[in-house]
Structure P
């Protein structure tokens, strides 16, 4: 039968906390309602990073709303076999909290999750986190200059609201007719069923993105049959992962400058990749990837199926040494026909063939440009972010949205990356936000809102720069593009340029005013 856990995790958990936002009543925010200066939604890298920096700056009046019972965000949720980061370990950590104990040059999920837990504990932000607290509704109170928040544990008001739930928080699944009739287990890689019995069974994997690249080689040896449904073949590069030797870790522990130097070297090396992306083509990378494919797949027909027909970088470039070899095994079929429907015993493709399986695994990514939290955050005129964006998210500096005072987005529109670490972008936004708070205080203001003309000018510039990149003209349809065909996901160039733009809060792009009155703090 259709796996009921999937219904709960994919349909009932909103990006901000998991309850049905449409059923949530707006909070009253009356006398006795708890108030905080800053409410942060999410405790992944972005939310934790901001919380830590607030404490380091002497700010204690904030809460972190976390829908789950533990920190970690996407690194807590994605526990599928083989889950790991495709950004080098030394770059995938907070700059202020280097980790000398990474065991591999590309960190596996359990180590990243353990790192985030340790950061929350050691930097003292755990007491600020409200676990198992889902944000259901957020409405701006114009008169009082505050956000009225409804959570699964009651009402709360906040002067500032920071949406730090992350772009990779809500799984995306295709709407395939008949899925409810399937007799076996169904789940998404981001909601991995630890008790799922896959050994000796026939398993369908739908999708060929980053999670499929990692999970397929892990489950292929134990299943009796693996059917991989591929819509578009990815570009796959050789993986340079290796164990970090004991003596290297000892050096990093005793000589922190050595790890900082390694981090800087990795950073600037990754920045060079953007030259190919922004130039519209990566011929050298394509040659390396084709050679990698030829060396690992001898069968011409299979190699033809696995050869991309778009420019490298148009979709996310993947890295693996064991994906192609897994697909060559006798118990694996790669199916490129589209899926017409799902029946109780399997999947029917457009050519009429029935592929009988016992379990279906969706490796179909996340809701990036249609984030559910946008439907529950309502601004100055009562419109939601969804209403304001009309399918194409945009924000000034990827952080502030006109019509939504005192709202800041972490990893917001056009801050995503295709070549390096998102942690760098998060820390840039954190610095920008902290400077905004300082300037609001210095001017005696209580409300700050980006000007519509500033936001419009910024986004016109971003889209002009994206127009000539491989992400836009590479000949594919990727999750970088929203439903209107606009690239509202990626930053169009080197990350150091974004760091320069956000090194200070550009108050001239905003309006500031004092609220009518401040609510009494009852934390």
Structure Q
């Protein structure tokens, strides 16, 4: 490409980018930058492309550089905000969108993306206002209707959410993300369902982007599962997961090393010697476990209690524990810092956590933190938050893993898109929870069985409330009537009374699950 001009490289990059050929586009953008390092369009568009690949730190650096040259470029500000959103830097993202809108108040894309950040910040009604403003500017903005439907779903306004989805499809019948949301919102009862037929037709189109094809495979997997065509369902799920796995980076070796290091550091001797120095607040209630194990259900039950505020999946503890520094300013990774810490460090961690938690609802007697992956931090919770309650939700391992494999998660959960990796991760999780039961006081972690909740709700709820030192509240039995925002994959399920159809769901797929069952030591 030595003789190819910068202009021609950019033209090729733009065409490849537009058609979803991201690796090809990246190569051309990079070659253009090699020839002209300060080429603004290449900096900006390569940053956008890297963001589309999930390479957010690289994307952030490029778009930030582009903004130094053109600080008032609305498109770059909007893309900068979008990257910050993916990095969970919500306040920075909101500031970027606000700056873009101060320059161009009628920028529909900035208004739409601003709605996503407001939703992430828990400002759901402000998010709806932002989406409506985007639609006022651009009435045919199908993506804004789709995003609005997600907020309505989280708020429990399921009928309105479905109306928004149908409007999005009316405006753009090829918007595959809408089909994925719609598949989760409805039960397919016939092979002649027009939405199923539309998805089948769209999936056969040549030139469909990887992202669109991935959305359709997960949506079709759900549709065929509803129709009991489990072979077709699993085929689409396998294809969807394979496409997703190829787009992400999952460092399994690092995950295994982390679990081994945690077990090495948190010995019974260390736990005993360092106990009693943490923050004494009883406000936090941690609900942890494997994704799709029923943690959202348990939080919804507790959040129905008059004295409990449901905080949702919070990054607070992760952010604190992974940002511990020595006095010289060097970062000490988790869990290594625990062995070097003293009571003061643990108290500081607890104080920081409680201070940030209480910002959610300052007057609440208890606030739940339903981040499933906090199972990595159970030892820190015990030491830094000595009066916090810990609830561990367990569910049939294969049902849990199949539910994960059936889900295209909005963020993270990179271990769930390959059956072998999923099974190995589950065994690591089981081993770590067994370790916590061994080194922490017996009564410290209360285990709740999803299946037992389904079988005897009142009995299990009374046990949960007793563990949390909460009085009986009959509203906990009518959790599906509780009005609150639920920002997880289970947002629709917890709006319904209990049902048994998820128990033993994996049996219909048993003949396809050999790699998973082998890793779980359940193969025949």
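Annotations
- Label whose coordinates, when distance in nm of label points 7 Å out along Cα→Cβ at positions 182 and 238 is calculated, return 2.8 (choices P, Q): Q
- Among candidates P, Q, the computation of helix-only ellipticity at 222 nm (-39500 (n - 2.57) for each DSSP H run of 4 or more, over all residues; to 500) that gave -8500 used structure P.
- Structures P, Q, by FRET efficiency 1/(1 + (r/R0)^6) of positions 206 and 318 (r between Cβ atoms, R0 = 30 Å, to 0.05): label with the highest value: P
- Source structure (of P, Q) for mean count of other Cβ atoms within 10 Å over residues 54-61, computed value 16.5: Q
- Source structure (of P, Q) for distance in nm of label points 7 Å out along Cα→Cβ at positions 446 and 462, computed value 3.0: P
- Answer label among P, Q for the case where relative contact order in percent (Cα under 8 Å, 6 or more apart), calculated from the coordinates, equals 21: P
- Structure from which 0.70 was derived, FRET efficiency 1/(1 + (r/R0)^6) of positions 214 and 310 (r between Cβ atoms, R0 = 35 Å, to 0.05), options P, Q: Q
Bear in mind these aren't lab numbers, they're just calculated from the coordinates by the rules spelled out. All of these numbers come straight from a predicted model, not from anything done at the bench. Cβ atoms are built from the backbone, for glycine too; each structure is taken alone.
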